[in-house]
Each structure stands twice: as structure tokens, then as C-alpha cells.
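For reference, the structures are reproduced in the following blocks.
Read-outs throughout are calculated quantities, based only on the coordinates presented, and are distinct from any laboratory measurement. Quick caveat: nothing in here was measured; it's all calculated off a predicted structure. Cβ atoms are built from the backbone, for glycine too; each structure is taken alone.
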Structure I
Amino acid sequence: MSQLSFFLSIAYSIIAWSVVASRFIWPRLRFLRRSDALRPLLIVHAFRFVGLAFLVPGVVSPDLPAGFAHPAAYGDIIAATLALLTLATPEGLSIVVAWVFNLWGFAELVADFYQANRTGLLPQQLGAAFFIPTVVVPLLLITHVLMFRILVQRRSDRVHRDVRAMTAPPTGRGLNG
């Protein structure tokens, strides 16, 4: 039952963060220049140092599989470093570094899921770090998807679509629409 609760927590978190992203984050980012739209998303990823909690005794169970803990922790600190590096990179180069970060960061999260499954990770082994895969990782996945969307869109496509959106009549949709 704890395994099912763990996976349901992750699934619901992905759904909840998707709603937040589609209703509140994307509508504001889509009108910004690419570098300006990426900045707040990169700042979120600067907090990936939290993954180091997988290495802290007392935060996680002593029997947390090292085959999961070490790659997850060090992969996250590399991702946080890349996010900060992207933020510090001059604008002309920042898009290239953003691609490197986004590809690394997304692949690292996917690899963590694989390692968790491969090593037989049990939810109770996460201890206080339970919130990382159930709350933080879904947010990180959603923001990576947003970054991919921002990175692949041509500027002219964004401007033309956004001008149409700004001049379209209101839909009259309520909270659910």
C-alpha cells in the first residue's frame, strides 16, 4: 500500500504542477523574450542542491540504496550548478548553456526514476526526503518541459501567436475553462 501511495503522490503532483504551469506560469512566460522567460525557471532549478539530502544520514534511511542516492544527489548538484551557470552566462551564449542544462537536468531526473526502480527503492527509505520525488521532482519535470517549449519556439512564432492571443475576444470561460 505504501508503494501505491507513493506513486499516487507523484502522479497527483504532476497533475497539480501541470495545472499551475498551464494556468499561471505559461501565460506570463509566453509573452517574454526567450532569455527572460527562461530566467525564473532556471532559478527554480538552482535549488536542486536539495537532492544532496539523499546523502545525509538521519534525513534518509541508512538502507537507502547507494545506487540511487549517489547518482541522484550528485546529478542534482550538477544540474543546480548548470542552472546557476546559465543565469550567469552573457545573453548571447546563455541559450546554448540553457540547452546543455535542460538536456542534462531532464535526463538526470529520468535516470533517477530508472535507478529508483532498478535498485528497488522503497518509499520508507527516503525518510524526510520523501517530499523530493513527490513534490519537487514533478515541479522540476514540468519546468523542464516549459523550458524545452521556450527553447524550440522561434521568436517570430511566439510574437505572431501572442499578438493573436492579445487581440482575440475574451472567451468568457470561468475557473474551469
Structure II
Amino acid sequence: MGHFVRGVIDGSLSTLGVVIGASSGSNSLIIAAGMGGTIANGISNIIGAFSSEEYKSYTELSEIEKAMVTVDLEDTILERDAKKKTIQAGLLDGVATVMGGCVPVIPYIFANNLLTLVISISLVLMMLFVLGMVIGKMSKRQILLSGLKLVVFGIITAILVYAIQASLIK
């Protein structure tokens, strides 16, 4: 679940930044920039999660081997499980990143005006709120506070990127 959550948050916020940054352009530019960023981010996250999980798994296997002194864990069920976990983590993270990244782009398929940007930002904030509530429920914390926390991060991201975009494009 952790890779999925991280991927959705990363994909939605990073692509929202691309969409806001390109928002003074045409629909085709916004969609191309948003989807290009989403796909690149998804591939990056597949590789990043895969590498991170592989490092973690093989470090754990190495520690088990050292504790067992003479046993080599190559080609064992432990190694196969580590490889399976590594592949699953990478794919889940990358696919979730692409899923989250599509959210801010979708409104631009239908229109391109200031309202479209507001809808794009609103969709991301709503998704973050729901995701935060799910995190809160699963971690047995305050559900609304968990949702609002992610919304605040989304708002900060949108404001910072919009300020940069507005200061550069006049």
C-alpha cells in the first residue's frame, strides 16, 4: 500500500506542477507536457522503487546469510520472494504514479480556460483528501486531519508553482 500511496501523491502533485506551469499554453501543449511528465515520472518511480526495494531485500538477505554463517541463500525461496517483492513494488509505484498523474490532465481533454485549471487543481485536492482519509483510517489516526494534511501540501504545491509560472510568463 505504501508504494501505491507514494506513487499517487507523487504523480498527482508533480503533474499538477507541470499542468500549472504550462497553463498559459494550448490544450495540446498542456496535455503533452502533463502526460509526458506523468510517463517519465512513472518510469522513474518504477526504476527508483525497484532499485530501493532490491537494495533493501538483498541487504536483508545478506544479513540472514551472515547470521547463518555457511548458508548461501542464492536460488532459495527467500531470494525468489525478494525478487517478486522488488518487481511488485516497482510496478505498483510506477503505475500509481501514472494514475495520479492523469488526474490533473483529464480536464484539459475537454476545455482550456481558467476554470479548467481550477477544476484540475480541485480534482487533485479532492483525490488527496480521500487518499489522506484512507491513510488516516488505516493508521487509526484522525481521518479528517489526515485528509486535510495532504490537501494543505497540495495547496502549497499549487501556490508555489503558480507563483513561479506567473512570475515567468507575463
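Values as computed for the structure displayed
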{"item": "If helix-only ellipticity at 222 nm (-39500 (n - 2.57) for each DSSP H run of 4 or more, over all residues; to 500) is computed and equals -29500, the structure in I, II", "result": "II"}
{"item": "Source structure (of I, II) for FRET efficiency 1/(1 + (r/R0)^6) of positions 36 and 68 (r between Cβ atoms, R0 = 41 Å, to 0.05), computed value 0.70", "result": "I"}
{"item": "For mean count of other Cβ atoms within 10 Å over residues 4-11 computed as 21.5, the structure of I, II it came from", "result": "II"}
{"item": "Value 1.00, calculated as FRET efficiency 1/(1 + (r/R0)^6) of positions 76 and 132 (r between Cβ atoms, R0 = 30 Å, to 0.05), assigned to which of I, II", "result": "I"}
{"item": "Origin of the derived value 0.95 (FRET efficiency 1/(1 + (r/R0)^6) of positions 60 and 108 (r between Cβ atoms, R0 = 30 Å, to 0.05); candidates I, II)", "result": "I"}
{"item": "For 15.4 (mean count of other Cβ atoms within 10 Å over residues 28-35, calculated) the corresponding structure among I, II", "result": "I"}
